[in-house]
Each structure stands twice: as structure tokens, then as C-alpha cells.
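Where a number appears in this text, it was derived from the coordinates with a stated rule and is not lab data. Since this is a predicted model, take the numbers as computed values, not measurements. Cβ atoms are built from the backbone, for glycine too; each structure is taken alone.
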Structure I
Amino acid sequence: MSGEKCFEVLEKMFVPKNKKTIEEIKGYTIKYGNIVENGEIVDEVLVSYFKAPKSYTTENMCEINSHGGNIVVKKILELCLKNGADLAEPGEFTKRAFLNGRIDLLQAESVIDVINAKTEREAKTGIKQLEGFLSKEIAEIKQEIMDVMVNIEVAIDYPEYDVDDVTNKQISDMLDSVQIKLEKLEKSFDNGKMIKEGIKTVIVGRPNAGKSSLLNAILKEDRAIVTQYEGTTRDTIEEFVTVNGIPLKLVDTAGIRDAKDEVEKIGIEKSREMTREADLVIAIFDASEELTKEDLEILELIKNKKAIIILNKNDLNQKIDEHDQRLIKVSPSIIKISALNKTGIEDIYNEISKLFELNEINLDQEVVITNIRHKNLINKAIESVKNARKTMEEEMPLDIIAIFIKDILEDLGNITGEIVTEDIIDEIFSKFCLGK
């Protein structure tokens, strides 16, 4: 519970073993006792006390640690509500922390990134933003702008001092510096998006080339049905696996061929669509057979995509090899494997790391943007920098240039929440789990 009256609500239902007034209890302490209703014990609990302003929300807070089990937890929750508490809205605790000034909006958004993290890298990125690394970077850029804005305001208010030449040089240098820093942040979004959302990877091939066997080998479990019959996979199968700390969203698709079955036709069309939308295509071919018409169609489909070509069944006599020019001109990334014997799978991981430069992403030294809202606002700030520069080149008065420089500050203020509408705040916190 959080709020001015949370300790009043608690006292109506909690009987500590050593009775003390709330004034005597120190913050950051835990008391042992019982939750009771009408003199009857509901559960034996530990209650943590946090006194304002030293709490997550900066308000008075308490946490009731009970035994597990839905019945007991539900009963304690009902008692909290019965004694004067209200149910929290989604994200309300973090929202209060933001509104009360303990964290900025950027840090608040990172809380949900940490909660929803699928990999260690994603969690690490969220923690860095929660600690304020990106906020600090934005604050430094804003301060650089503010240092020049002071001189601009002086030049506007006291034109008789004629400091335009000096001021123009300062503005120009500042805009150069700010643009470089903003563009570096904007470019980090590609890595940030990959860390957060993963690499959408489609496995494509004709029936019985070994798509489902490859999926099972990568996942190390029998997720897809494998038989000698063609057309077993009729819809997409989607799974996540981690490669070098990055989530790989693997999609096994229906085998591409001229199908007569209406259901299979729909699955094949979906395969083509998923391939067009993929970040990475793993195209698998049966190397124990000559390239077929369907294989050539697949090569045509992936020729402009980031792709890895897999020559499967290298445990059998080979009729296709990695020197085949029809393969090389589509992708230089060609790997020989046996999905059945699970050999060569590690080579696929290494090739993915190389293609996406996963080893180059250094979260210890980089500030990485993972949120599309932040990226859009940084793009907007870059446009404002360009507009300010354009007004300078057109020799506009200082007060006009100042308008565009203030736009940069406003765009950056929207990221951290200093300038943000209530609608945006509500939308951000609606994505949180209940309470947190």
C-alpha cells in the first residue's frame, strides 16, 4: 500500500508481536505479527515499513509479506480494501514515483522494460535506463543548449551590445555538437530494437527440406512435427531462442510448393508473406538432391533479404555444394548442416552474430535507445536542429532562431517528462501490470 493513510489502514488489520506506535517505528524496518479480522487470525506475516519521502513512491508505504496461496492473498487484499484502501491502477506505484519527482518519465518507462525482459541483455539495458544513464545524456545535451540560450536571451534583450557575431559562432558550434550527439542516440535504436524485440527469423524451404528438424535442433526440443510426408506444417510455428544475448523470434513456415490442398495453399502464401517481413531468412535446402523449381523460387524470394542459406543432410551424398553460384549470388552466408544429427547448428549461431554484429554491441559503454517514443522525439529534435541551422543560414533575426532552439529543448523535455501531456502519461502507464 502507498499513500498518506496507508499506515492507518494497516493498523486496522495488523497486530504486531511487539506493539509500537507508528511514530516509534523506523522506516526500512520489518515487523512480525498477524493479519486479523474480528479478532481471528487470517495469516502470520512480515510487514515492511517505508516512511515518506524514503520510499518507491516517496509516500508512506508498507508491504505485507504473507504465506503463498490465492485464498490467503485474496483475503488480505479484501481486508485492505474493506479498511479504506483502493485498488491501484496499472502502473500506479511507478506513476506516483514519477509525479512525485523521484524518477523521470524515461526511467519510469524502463521499469516495464525490466519486467518484460526476455534476455539478460534486455534486462541490462532496462536497468541502465532505470539508473538514469539515458536521462543523464539527455540532461547534458539540454544543458549545452541552455548555456547558449542564456547568451541568445542577453543578445535579444540588450541589442546595443552588438554581440551577434560571437553569439552566432556559439550557436553554430552548439548545433553541430547537439546534432552529432542526437544522431548517435538515434542510430543506437537499431541495436536497442534488436535487444528489445529480437530478430524476426523465418525458416523457409520446400517440403521435407528439414525446416521443422532445424527448428527442433535449435530449440533442443521436439516443437514441430517431423515426418516423411510432405505438407505436415500448414501454419507458422513461432518460438523464441537466445543468440549471444539477443532474442531470436524463430518462425517455422509451411513448405513452399505447388499445393492442391486449399488449407496448405493458405499456409504457403503465409510463408511467402512472413519471408518478406522477416529481419532474417534462414533458407534451407536438401543438399542430397538437385535444386528444384521450388528451390529456385525460394532463392528468388530471398534475393534482397538478409539471409543464411542452409545446405541440410550433409550426412548423405551431396548434390549441391557451397560453391554453387546460384546460391552465392543470393547470399555469401552458406552453411552445411545435418539437422537430423544436430551438427553445424553452432555455425548458424556464429553466422547470425556476424551478420547483425552482435559482438559489437557493448552495453557497458553505450547508451542504447529501445523505446520507439524516444526515437521519434529524438528524430523530431534533430529536425528542430536542422530548422535552427536553416534560419541561421537565411540570416534570420536571433529571436526567430531562438524559437527553433527552444523546440529542441521541448522535444527533449517530452522524453524525460518535464513537458508532457496527461494523455501521454496515461497511455504509458496503462501498459504496466496492475499496481507496479
Structure II
Amino acid sequence: MPRTLLVRTFLLISLLIVVAVGIWAALFGLATREPKARHLAQLTTSAVNLTHAALVAAAPAKRRALLFELSEREGIRLLPAEPEDEVEPLADDAFHELYRAETRRRLGDDTRLAAAVNGEAGLWANFPLAGDDDDRYWVMLPPEHAERVFPWHWLGWGLASLALALLVAWLIVSRVTRPLRALAGAARELGRGRRPATLATEGADELRQLAVAFNQMTEDLARIAAERAEVLAGISHDLRTPLARLRLEAEMSVADETARAAIAADIEQMDAIIAQFLDYARADADEAPAPTAPAVLLDEIAARYARLGQPLNVLDASTRPLPLRPQAIRRALANLVDNARKYAGGEIALRASEAEGMLQLEVLDRGPGIPEAEAERMKRPFTRLENARTDAAGTGLGLAIVDRVARLHGGRLTLAARDGGGLAATLSLPLPR
């Protein structure tokens, strides 16, 4: 079965229309079969009676001329019946059964009917002359009387009506399912973290109510997201100010260099946690896509970490500009790199490639990796894998931020074991068609 509601509904309605037309055609054939059989039986009876009367009334010397005239004017042939005649019976179907029964009812049960005599096709009837059963004749109606001409003109009109009905059915089903297709597209946009356009409230009452409810839900989600971002931004501002004072106090008041460094490290960690909360709450959908070369993007990220004394190895990278949200991609890759630094250490590599219609941005490490059964769970917010990685501190939002960026682009985040050991975190984004 097709997967779309439009095609499924159209096929079901089309099947209903075709079955209905077929039933009506069958009923039409049944309704016209008996009248046609009766009409043909009447013609046969008339021909037999006319020929019989003409033969009986005419003088024997004039019968030859009479038979010639019947053949010329009416197309009726008359042959004497012989025992050695080769007779082909009528077809064994419902129409000819009706014709046979009606003809015998009119002419008598001893009437013989045939589709051909001695290889000559036509509509043949056998009758005795003047009640003498030994003196029998075959009378033949022209073949066109026996032919059942197919009503091609009716077939043409029927096919035209069927095509019109199917076209109207397609238009009706398309109109009914159009709001559902728009709703499905808006739901996909909402699932990617974007705010879809307002749905048109038109069509049947149920569809209008559905569109109104969806629009209201979209507005409520947008308002909640904005309020959440505003609250987190306020918390960030309120927390970072005292954190800055604490850092200054530590630098000026704590004499022990070790203690001062520990306090500074704690403050940096708190500031990083606040930054991750803000990244998770930030509305990345507001950033417009721009032509961005993945190779340039990876080089920028590698250069930034190199300045911090944390070099990254950039492998093969695609240089073709693609429509990306560069800030969101930088944020996602930075989270993947930070996760690799925290939990894996050692050499970290970046790679960008195109395969199967997807742009694949990879962050590769040689750490302990993530069990395959836990890969999907690790994408949830505030989730950490303490027993598989080290006990490094974190909020558990890094992979959730990357997964949100992937869905924003219509892609996905994949966490898989790397060949030779380690983890390959792949951000797969669909390429433009």
C-alpha cells in the first residue's frame, strides 16, 4: 500500500468508482440481453413463417424464382435439409440459451437452430414444409442479425465518465488532505526546533479546529521557549557578576597560589556550566542559513583550540559551500570537541565528508567510547555515562545541544565506535538537492 494518505484515499475511491462502473455495465448487459434475444427470436420466427408460407403458397415451378427473390431482397437463404449436413450448434451461453428457448416456444420444440451449416456461418433454423417431417428446409438469416455488436460509442462515453469521476475524486481527496500535509510539514519544522508559519484555518470544521489548536500550541511553545531563555539569561547575568567579584577577590585576597588556582578553576567550571545552560536554551532557529564551506569551518575551530594550547587534527574536509547555520554548527562541534577532551583526551580529529546525500561532520577520539545500547540515551538532556567514561564533571547537556542542532538542520547525531578504538561522533546534515 502507498504510504501517503492522499494516494491511499484516492486509490480506495478509484476502486469504488471502478467497481461501481463495472457493476452498472454488468447490469446493463443483463438488462439488454433478454430483449435482444426476444427480438432475434421474433426475426427468426418471422423469417421461418414467411418462407414457409411462400413455399406452400407458390407453385412448385415458381419456388426457385421465389427463393432467389428472398435471397436478393431480404438476404434470406433456403436450403433443403439433408442427413449429411454438417451442423455447428449455437454457442452455449446465456444469450443463445434465451434465444433458443424463445424461438422454440414460438416455432415448436422440434425446431433446430444452428450457427453454421456446411461451413456457412449465419443464423440457421430448420423447419418442415407443410407438416411433412421428411421434407425439411434450412432457412438462414444474414450473419449480421446474429452478431452482437459491441457498443463502442457507449464504451467511449463510459470511459470518459470514469476518467472525469477519477479526476474529480483526485481533486476532492487532494483538497481534503492538503491541510493535513501542511500540518505534517509544520510539525516537522516544530520537531526541528523551528517555529513554523501559521497554518491557514480553512476547510471542514474538524480541520479548522485542528489548525487553530496547532497554531495555539506553536505560540505557547514559542512563548515558553522565550520565557525560558529570558529566565536563563537573567540567571546568567545575576550569577556571572558575583562570579567575577569572587575571581577578583581570589586574585587579591588569597595568598596561597594553589588555593587561588583551585578557586579560579571552580569559578571557570561554574561559568562553563552557565554557558552550557544558555547554549541549550538559545533559539538557534533564529539564525538564517548562509553559504558555508565545511573545510573553512573546521579550520576556524581548530585554530581556536590551537590558540588555547589544544591542537586538533583536521582530516579531509569538503570545501563546497553549503547552506548552514555557522554559529549553531560551531557550537555543536565545540561541544563534541569538549566532550572528547573531557572523556577521551589524547589526539582528537575533525573530518567533513559527503556521502549518501548527507554532509557528515565527525569528531574522532581514541577514548573508551560509548556502549551501543547507551548511544541514544546519551542524547537526552542531563544524561551522563559515569561508568563508561571518566568522572569528569559536566552538566550532561553537551550531546543534547548537538542533537538539537542536528534536528534543526533536518539531520541526526550518531555516536558509534571508531575503527581501531574510540568514539566517532557524527553530525549528519542533508545536502541541498
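Key figures for this structure:
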{"quantity": "Ranking I, II by volume of the Cα convex hull per residue in Å³, the structure that comes out highest", "calculated": "II"}
{"quantity": "Read-out relative contact order in percent (Cα under 8 Å, 6 or more apart), computed value 16, structure in I, II", "calculated": "I"}
{"quantity": "Winner on distance in nm of label points 7 Å out along Cα→Cβ at positions 32 and 112 once structures I, II are ranked, highest first", "calculated": "I"}
{"quantity": "Given 6.8 for mean projected area of the Cα convex hull in nm², for residues 320-423 alone, calculated: source structure among I, II", "calculated": "II"}
{"quantity": "helix-only ellipticity at 222 nm (-39500 (n - 2.57) for each DSSP H run of 4 or more, over all residues; to 500) from the coordinates reads -19500; which among I, II", "calculated": "II"}
